[in-house]
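Before anything else, here is the set of structures, which you'll find just below.
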Structure I
């Protein structure tokens, strides 16, 4: 399968998870392209209208898509919200999505953010198959990343 991984990452944490996921999928025989989005100029913008993105990765031509973003202020980062608003119709494309958050527990913004992410992608026609939250300051972070990679890669057959 051809799988596109699109991550909004400012500090590199979300990108690192995307890279680990790409490695796992490639080792399973998939063609994978990892694309990074960043806020251009105003990195700390809190409103999507104040965000300017450095790129708008294309979602066409993939059998499946995986989106990654991060939690900012107990909700989904405004850069990903802006990107999702500009997405074309995803036409029932199978999608998985994940978040990284600094806090240790999902209930500290992660659950709310993943719900918002899922809703924004479904509004564009996506069929969200899986979600995951990586708690960056949790002592089991590496285990969370491994479990995410295993679960997400298990959904796609070569």
Structure II
């Protein structure tokens, strides 16, 4: 299996245009950091009450909500190696929540991803009320921010490729 955390580092080699290759080569360190940040938020050493498989399913959900099937596929490949049960994989498919805890998590994820201006303290309070710790809330916020950032980086790269194709 290819390393799912080399998506951004390998973009330069995959670029179809000389301009795209040059632009990405100049930003190689940034691309490496995109990969490292994805790995840090999806498979951290200490995952709290948000297991790796759940984080990965959330990453897929965010990528799909943004129409970025390329990134969703990358994380789906990783999720397939985690032995996740159907209760986790349905998160990736955009399904509703199985319980109040998951409902609070998915409400936060979907709101920040799709309508970030509507995110509020009430979302954080709902997460805490559902049993997440302060650390879990911060980890979830990092995950959501990072994957949404990765989606935008990929969109920018693809725009450069289309422009110079």
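If mean projected area of the Cα convex hull in nm² comes out at 9.8 when worked out from the coordinates, which of I, II was used? If you can, show how the numbers build up before the last one.
Working: I: 8.0; II: 9.8.
Traced to structure II.
Using relative contact order in percent (Cα under 8 Å, 6 or more apart), single out the structure from I, II with the greatest value.
Working: I: 24; II: 28.
The maximum falls on structure II.
Taking distance in nm of label points 7 Å out along Cα→Cβ at positions 25 and 129 from the coordinates of each of I, II, which one would give 1.0?
Numbers: I: 1.0; II: 5.5.
Label of the source structure: I.
If helix-only ellipticity at 222 nm (-39500 (n - 2.57) for each DSSP H run of 4 or more, over all residues; to 500) is calculated from each of I, II, which structure is the one that comes out at -9500? Kindly include the intermediate steps, with their values, before the conclusion.
Details: I: -9500; II: -22000.
Label of the originating structure: I.
For distance in nm of label points 7 Å out along Cα→Cβ at positions 89 and 121, which of the structures I, II scores highest?
Numbers: I: 2.0; II: 4.2.
Largest value of distance in nm of label points 7 Å out along Cα→Cβ at positions 89 and 121: II.
Starting from the value 3.8: which structure in I, II was distance in nm of label points 7 Å out along Cα→Cβ at positions 33 and 137 calculated from?
Working: I: 3.8; II: 2.8.
Derived from I, not from the others.
Since every read-out is calculated from the coordinates, none of them should be taken as a lab result. Just so it is clear, the model here is predicted, and its values are computed rather than measured. Cβ atoms are built from the backbone, for glycine too; each structure is taken alone.
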